[in-house]
Each structure stands twice: as C-alpha cells, then as structure tokens.
Structure 1
Amino acid sequence: MFLLFCLLLLFYILFVAANQDGAVALRKSFLIAALLLPVWMTYNVRSIRLDFRIMQAVMAGVVLFLAPPAQRFAFRPCLADALAAVLIAAMGLSQFLNGALAPLTMIDISLTMLASYAVGRIFFQSAQDVRNLYPAVARILFLVAILAVVESTVRINPINDLLGKRFGILETGEGYRWGLKRSQGNVSHPIYHGIQLLLFLPFAVELVRQGWSGTKKRWSWILTPLMLAVSVLVTVSRGAHVGFLVTTAVSVFLLLPRWRSVLGAAAVVGCGLLFLAQDFVATTLATLAGENGREPRLILIDGAEVEYTGTKHRLLLSTVYREPLRDSGYFGWGGAMTGVRIEPDLQSRFGSIDNHYIRFRLQYGLIGTALFALLMLTVSCYAIQTAWRPSEWQAIAAGLAGGFLATAILMSSVWFSPDYGAIWMFCAGLSANVRTLYLNEMSARGATIARSTLNLPTRHRIPVTHVAGVA
C-alpha cells in the first residue's frame, strides 16, 4: 500500500511538472504529503525508515532537477545550513560511540532530519510563487478543517478507517475529551496534529494578506486562520491550543509595529501573572483534561511519595531521569537510549519521555541538545528579522516566528516526533528561504533608491560617496 501511494504521488508530481515546472510540483506535492497522506504508514529499507514526507522530498527533488523553473533559485548558504549539517554529524557520532552506527544509519538520520528542511530551503523563489500557490493552500487547509470536524463529531477518520488503522487507547478513553473525539488527522496522536497545524499558521496569515489586498476581498482566504483555529481546537490538546494562541499573538505583535510596545508590555504582564499563579494554571489544565475529581494516585520516586497525574507526568521526568541525564555526557546514549536505566517500578509509567529536551539530551547529550537549540534560535532570529520591517515576506515570517516560539514551549511536554518534527524542519528551512528572498528584496530596493538619487537634476544631486551601497 505504501508503494502504491508513492506511485500515485509520483504521477501527480510528474503531471504538475509537465504542465508547469518542477518547483510548482515540489510545492503542491509537499502540501499533500504533509497534511493528507498518513504519516504512520512507513516502509523500511534495512535500517532506513521511509515515510511519505521523505519520499515526497526525494521524488520532487529529482523531478525538480529534471524540470527546473525558468528563474534561478534564490539560494545562499547560511548559518542554519551549517548547524543542521553539524547536528546530523553529532547525532551520527553519538550512534558510533554507543555502538549503534549501522552502514545505513547516517542516511536514515539525514533523511529524517533534512529531507523536509531541504524542501523548505528552496520552497519559494519569488513573491509570485506565493501568489500562485495560495489557491491550493486555501483548498487543502479547508479540506483539513472539514476532515478534523468530521473526525471529532462523527468519530470517523476517513483515511484511517479506509485503511483499517486503529490506535488502541486513542479509540477509547484517552482519545476523547469534552464529549469530542480528539482529531488526529494524518498523524498518530492528536497533539502532533495540533502542533503541525499551528506550524501552518504562516500560510494562513499570508492568505489573509493576499485575500485582503485585492480590489475584491476573498473571504474564503481571509477566514483561513479561523478554519485553522477550528482544526486545532478539535484536537482537544491543551498544548496545541496554547501554542496556537502564542503563535497568533507573536504574529500580531510583529505585523502591527505601532502596537508593539503596548502588546509587548501586555505580554510581560501576562507572563508575570501566569508565573505567580502557577498552581491555578496547573489546576486549570488538569480540569480541562478531566483529571480533577479522580482519586489521587501516589507513587514512589527516590523513596519519596508524590502525587501522579497526566499533567504532572512531564514535570516528574527530570526527577525520574536525573541520574541518566547526569551521565549522558557530551554525546548521550544514542538514539535507542540502550544505556538508560531508571527504577524498575517506574519503567512502565515513565517509559514515555514526553519532553523533547530531556529525551534529546539522553539520546545525543549536551552537544546534540545545544546544536538543536542553536538551530532553533537561528531560524527564529531569521524569522523575526524578516518580519520586523514591511516586505513581501513579512506575514509568512511573522507566522514562522510565532510557530518557533510556540513549539519551543510545547516541546517541554512532547518529544520531537517525526509526525510534526518534519513540519518543524520544513519551517526551519522556509525561514532561511524567506530571509534570503527578503535580503534580495531589500538589496533591490536599496539599488532602486540609489539609482533614483543619482538621476536627480544636477542642483539636487548629493555626493556619490553618500549614496547607500556605494563605497
């Protein structure tokens, strides 16, 4: 079945490339692979794990090489590229030091971490590409919203049910909240679906700009963020809800320069109030999850009795894994964490490490975690730099900046699953991509100003040495 879907995806890529070009095929096929094809369906070639997002990147990349666009790619190497490459090398070294480096391990790590990053890195070549893509973006996000609402209310996931896929506990207790089935879309857990959807908010923000800027308002585009918000809402994932609000708030902050001081002050006050009301926040989150009113469960950790809930699970991880974290060193225990040991009585309850920073530290040590943090910081700075001043890329960059901040917070409560991790890596590449296009736009704008200044009448000319860009 996996190979059949790959063949259909390849036919679609070839069809679009034949009628337009390889770059358009890459963009449109990415949307399908990212949001519609089931991520849980994979295919193993020895130690290489393939999914549809990896296959889309490989197939679309080959077709792009064979059917390139008429214009040259707007590509310039940057710090994020170097950090991504060094991160892959550090992960491979960790595997080697732990005796887990098989002949194909580096290919597997590279495809998992870099395939979607590479797609994002060359996603757009001009502002016209954005305008051409957005009808397809609007249709797919609308379809995703419809499927999410149907899954949540009718309790049918058309793709999963058609393929006979079941998810055990998600089909019963844990998969239901507020009387709704938690929508999980094309991924394996509702929280992953919520996170990948909030990472698509940059496209929705740009759709608002595109729909509002024309002489005839396109309300179906303008309302796209609302559709996306509904899609996130019916995942009934508290983290995704908070993340969507954070992404929206950061986007609004960056897109409204005149209100930045007011919005910034409000954010500082809000964060301060949340810090002072930590107990109230924890109680509220537990209530939203339906945990209050139950008999408290008490467990022993290091000989001390502590109360355990699903909400507190993440907070207890650093205590449970204190010794393995201390001993993880510079390069960790490898991807499989074979050397990690905790108390036997806690193994079944805390085998799920729902914290990216703790899990990644255990796997790849201080070096790997630091490199990931630097990559996150770098692409976030790219997005903020691009969104700070008005340009063709401001709306997309503002959404990216918000998405990076939101996921940086959320990853303290969820591991870096490929289900949404591939979309995060795509956004990292896209951040570098739009920054390059922004810098090109600024350079062109500066050159235009310089030429117009030099063409002034003689009595208005200024010394050439004072013109921007001229030494």
Structure 2
Amino acid sequence: MPIIGSVKHPQELTTSVDNRSATSRWFLAINGSAALLLTGVIVLYLGLIGLGQWQADEYDNFARLRTRGWHLFFDRLHWSPRPISELILTMYGWTVNQVHQPLIAPFLGLLWIIFIGAGLLGFFQALGQRSREEHWLAFVAAVSLMASFLVGGRLTEVFYWPVGAGAYLLTLSCSILFFWQAAEGRLATGGGRVLSSIALSIAACSSEMGAMLGASYAFIKVAGWTIERLTRRVAKPAGTTILWWLLPGLISLVVLSALGLNRFQQSEPGFTVASSTLGHPWLSVGASVRGLLSEVSGVAPGLRPFSSTSRLLSEMMMLLGIGLCRPLNTSSKGSAREISNFVSALLLACLLSLTTTYLHFGTAGGQRHQLLRHCWILMAASGTGMLLFSSRVAARVRVWPKRSLAGPIVLCLAVLVPWHTGELLREYRAYPSIKRAIRENFESGFQRGNDRIIYVLPPNRGVLAFAQIEPGTYTVGSGALYPAYILKFFGKRTLVVRVAE
C-alpha cells in the first residue's frame, strides 16, 4: 500500500529544481566575479614591474662583481649568509655586466611568476579531489590571500626592488607554498612533506626572515613532540618522518648562527636608531611583544590611522572569509594540528624578527621586515579561520547553504577595504614618465665616450617609493655614497642629478 505523501507533486519537483538552478547561477556569478576581481588586483600590481628600479645595493654590488668576479659571492656570505638569494643576485649581476642592460623587468617577472605559482600550487595539486563548487572556493581563497599582500601598501622593497625581491619575495613565496600544503592536508603525504621541506630550506637560505620561520617551525614541532611524549608516556620511534622539518630547522640555525657571529657583531650607524632596546636582549623582547600586538592590531610605524584600522578589518575578514571558503576536513586531525603548528610558527617568527631588529637597530626594522610580517599575520589569520570553522561549534555554519556565497564576498571586502586605488591610479598615470626616466638614466650611464651621467629622478607619485638622491652635481671624490656607487658601476666621473620635469 503506498504511503501517503511519499510522492511529491510535479509542481513541487519543478520548484525544487528551479531553486537549485537559481542557487547555482548565483554561486557562479558571485564566485566568478570574485575570482575576476581578485585576479585583476594581482595583475594590476604585476604590471608595475616595468617601474622597478635599482638602489644603492645593485650599483655597489654589481660594480664589485665586475672586478672581483665570483669571489664576491663568498665575501657576501660573511655579511649576508643567504646562499640561495645571494647566488640568484650574483647570477643576475653577472648577466647585467655581460649585456649592459639592467634587465629589471625580466628579473622581477621571474620572481613574480614564482610567487603566483607558489600561491596557486595547492589549488592545482588537488584538482581531482574536489567538486566544482570546491574548486571555485579554493581558487578564490588562493588569489584573495595573494591580493591581500599587495593592497596594504609599502611594497617597494619586497616586490619592485631587485635586491629586496631576490631575498624577501622568494621567502614569501616559500611561506605561502608551505601554508597551502599544510592547509590541504598534504603534509600527511610523502610528496607534500618533501615539497614543504624544500620550501622551508629555500626560505632559510634566502633571507634571515626565512631562517627565523624555519627555526620557529622546527621549535614548535620539537615542543609538540616533547609534550606528546610526556603526556602520553609513549616512546614513538622518530624514524625518517621528522627529517622533512628537522633538516630545514638545522639549516635555519646555521644561517642564524652565521648572522649572529658576523653581521650582528658589527654596528651599522646608518641604520641604527638611539633606543633603550639597542644591545639589551630583555628590553628588546618586551618591545617585540608590544610591537607584535600592535602589528596584529593593524598598527605599524609610518601608517596613517585609517590604514591601521583598515588593516585590522582586513585581517578579521580574511579570517572569516577563508574560514567560510576553506574549512578543514573535520575527519583529519592531522591537518588541524599542522595548521596550528604553522600559525604558531608564523607568529613566533614575527616575534623573533622584531626582537632581533630592536636588539641590533633599536627599531622595528625596515620596510622589508614589516611587510613580510604583515603577510605572515594575514596567513596566520587565514589559518586561524580554517581552524575555527572546522570546529564542532561551527558545524552548522559548514552546512549553511549560503556559505559558498558569503565566503567570496567577505574575501573581496578583505581586499577592497585597505586598498588605496588612488595611489595605484597615480602610479599608472605617471608610468610613461617614470619608465622614460629609468631608460634614459641607464642609456646615459652606458653611453661611451662621455664621463658625465645625466640622472633624472623618477617621480614617486603612488605605490612605489624608492630612495632618492638630492639634485645636484657629484664627482668621484664628493663623498656621497649613493652617487659614488652609481659612478663606480658606470665607470664615470661626474653625476648630474635632476628633477623630472
């Protein structure tokens, strides 16, 4: 006997199909628009690599490379124990000296390709393991995290300065690659562990910040393993599964030890600020804790109040948006543990960065350290969001039908809130004049049969702000270091610096 009500009326079936169809259309419209917007943000900033410029370091190092050859690479390791980034910059300088062209855009373009590839690798690795809806959400989450790094400003020394990008953009690329390996649960696989080990090792050999991250992650893993043994009283054989994080940790310690025994033993008057923390470890630790709390709250030296507020809002919305789009698989406790470890390592590395800069320089460090810490804080917020939305408390949110619509909208807001589009528009309006000034400066420098360089100062009108030289005439013996480096690189005797008309 048929059960009454077990068969739906054809009109009800039609209504149900129409609802699903409408939801699907809304999903594609919102996620497609979000993906287009966020990708467009990245492309707009990528387009500025044509305005990348050298600063004093390139002129000085590449001039010395021409006379000392590859011996300079080994000399540099005493001052800057970053074998991978120094090797990359040495190869770049050698090529520049051979072709007599600055090659700034090609060099930065390669580093940007690595950055974007690292940010999207986790998305492409799991293509066969997700539904179509999950594909869209994973892509939006990946591009939103990269876009959030760019819209906060103060990008010059990491994204558009060759020497800075060779060290710090490479470190950031390794950081985001490792973040998505942990978030996608790939640390449970041999391939994911090998890739993560390589990423942490490259980061450690690219910059002191990368070494701090590698050492911090190893410390967190050792601390977790020790606590687990003490609480469970189970002696597990370590085997080879610890080598993937232990090896980068040891490399990081070697790099930091070399830095401490060489550069940190020498004062740097040009960068040092009179401060009570200078040379005092415990005062530096206290200042770094306060500094980290300020930076997590969106406050950083040199930022306007509005910028600080928008940064905090961006961090909170990244936490919410990534959590809505990419909650962890609740059946995988290992993924949650690894994300927790990485978030802790990111914050500990930020703390180490602040402590060392307060100790050695008396300040919170330069633009490179500040930007990289900001990016790590955004990653930590994203990882925290994934953890919160994978908890039992958020079980209802995970099955909320509108979750896949709300997540991308929140992520777009996380990028748009701190974005100063006016600065970007001013930079693009000045693009022809800046590009022309850069080109003419190098043409004047490489011109033969003339001992004088006409150097036109490219205008700083928007996103990019490079170090400037005071207008005037400089000679080899004038004593000004930056002009002296330029003259030495080009082999000229007189430098005439003018303001762009």
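Things worth noting here:
- Structures 1, 2 were shown, and Rg and Dmax of the Cα atoms in Å at 25.5, 106 was computed from 2.
- If distance in nm of label points 7 Å out along Cα→Cβ at positions 188 and 356 is computed and equals 3.5, the structure in 1, 2: 2
Each value in this text was obtained by applying a stated rule to the coordinates, not by laboratory testing. Treat the numbers as computed from the prediction; the structure is a model and nothing was measured. Cβ atoms are built from the backbone, for glycine too; each structure is taken alone.
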